[in-house]
Structure 1
Amino acid sequence: MVATIKNACKARSGQTELNTSTRRFLLFTLGFTMFSAIVYEVVWTRSLSLVFGTTVYALSAVLAAFLTGLALGALLMGGIADTTKRPMRLLSRLQFAIGCAAVVLLPVFALLRYPYVALHNALGQTFGLALILFVLTFLMLLIPTGAVGAAFTLVSKIYTRHVGEDIAEVYAVDTLFGGLGGFVAGFFLIPSVGLVLTTLLAAGLNISLGLMISRRSRR
């Protein structure tokens, strides 16, 4: 992602400089995007552990699929971010995609136990079963994780002017809010309101961000 941000800095020459309010808003957007992303990661890990029966498989599958989706989303957005004429509108659509995909996944996780039981009975605890589980998890999480990776890259492209200082700010916000999302989800939201409502709250956050970005892009 650092290479993508560096290329974005070069592409910004000749573009209109962002005012302070817009730059703060972009960091706000990035922060809460990563907050919701880690909330989803915790929820998905917990949801899959209820299906797989072991946290090791669930954590491994979600982490691998999550990071792969982020990488693919960032890779695809790398070229699009340099050519789009309406980056804020594109960012709002990515927020809608993240939120809606997370909601759609709720019944998908509930139905996943049926193919898992059939596969486990047929294959047992083998590498083949683990591979199939990863592929299923990857396919389920591809859209939301890809959208998160794309949103990170797009915000970085819009925000970054100076490689050193601005990259530091982007990654500081990313790390801080991501850690906060994991803490809040694991210690407060899931124990208090459960997996479904935690997902809906995070999805509501993404959709709210999308509406705020869309409104701001019309100014």
Structure 2
Amino acid sequence: MAMTEVFLVRHGQTEWNAQLLFRGRKDIPLNERGRGEARAIAEALSERSIDAVYTSPLTRAVETARPIATVFELEVQTVQGLIDISYGAWEGLTHGEARKRYPDQYDQWEKRPDLVSFPRGETLDSVKERSFGAFRDIVHGNANKAIAIISHRVVNKVLLCAVLGLSNAHFWEIRQDTGCINIVECLPDRFVLSVMNDTCHLKGLSDDGAEIDF
């Protein structure tokens, strides 16, 4: 059956991941562990056949994409629609700081993330609209090929909700660890999620500094 296969990847770890700081549009590079995760992702995907590599324009995603592109001698193509959520006033804050400054909104973020509008930032619905639009454009432009898309925790979660036909109210029911790989089979009439949050390729890395799904 004809299909486009998408390897949806979350970027590797940054220092802001390790320090549990909200990142959003802040352009933070990978840290040492993140660079190791990027190399491990590329090695895992080297057993596949990748025809194109697309990424968020933020440095942490581009740095994760480069080793994959190098393996397959491809160009890294940046797509604005894949950029991370704008957390607005939350960017650079710890969980504790966000909870203290915006207690009602933080409580809503934990319980109904789909209803949150970050001050001077985005909603999950706006992220879904732009990122799923970009995702579909990439898929339509690469019919019957295998492609890698490197993006962010929030973007990946809303994309996976979208391909499964779920609303953003299910945001917290999907996990995306740094350096994980998801596989989406794009058929003419539906999407099939065949792999989610695979981190087996990271087992050789030290667990020091590793944070789950943040």
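Which structure, out of 1, 2, was Cα extents along the principal axes in Å calculated from, if the result is 50, 39, 25?
On the way: 1: 61, 34, 27; 2: 50, 39, 25.
Checking each candidate, the match is 2.
Quick check on the output: 17, 14, 6 is semi-axes √(5λ) of the Cα gyration tensor in Å, for residues 156-195 alone, derived from one of 1, 2. Which one produced it? Can you show the working numbers first?
Values: 1: 31, 9, 4; 2: 17, 14, 6.
Here the read-out was taken from 2.
So if we calculate relative contact order in percent (Cα under 8 Å, 6 or more apart) for every structure here (1, 2), which label has the highest result?
Working: 1: 44; 2: 31.
When relative contact order in percent (Cα under 8 Å, 6 or more apart) is computed for each of 1, 2, structure 1 gives the biggest number.
Taking mean count of other Cβ atoms within 10 Å over residues 92-99 from the coordinates of each of 1, 2, which one would give 22.9? Don't skip to the end; give the middle numbers.
Working: 1: 22.9; 2: 15.2.
Structure 1 accounts for this read-out.
The value 13.5 for mean count of other Cβ atoms within 10 Å over residues 100-107 was derived from one model only; which of 1, 2 is it? Let's see the in-between values first.
Numbers: 1: 17.5; 2: 13.5.
The value was obtained from structure 2.
Assign the value -10500, calculated as helix-only ellipticity at 222 nm (-39500 (n - 2.57) for each DSSP H run of 4 or more, over all residues; to 500), to the correct structure from 1, 2. Each step should come with its number before you reach the end.
On the way: 1: -30500; 2: -10500.
Here the read-out was taken from 2.
When you work out mean count of other Cβ atoms within 10 Å over residues 44-51 for each of the structures 1, 2, which one comes out largest?
1
Taken together, the values in this text are just the output of simple stated rules run on the coordinates, not laboratory data. Keep in mind the model is a prediction, meaning the values are calculated, not measured. Cβ atoms are built from the backbone, for glycine too; each structure is taken alone.
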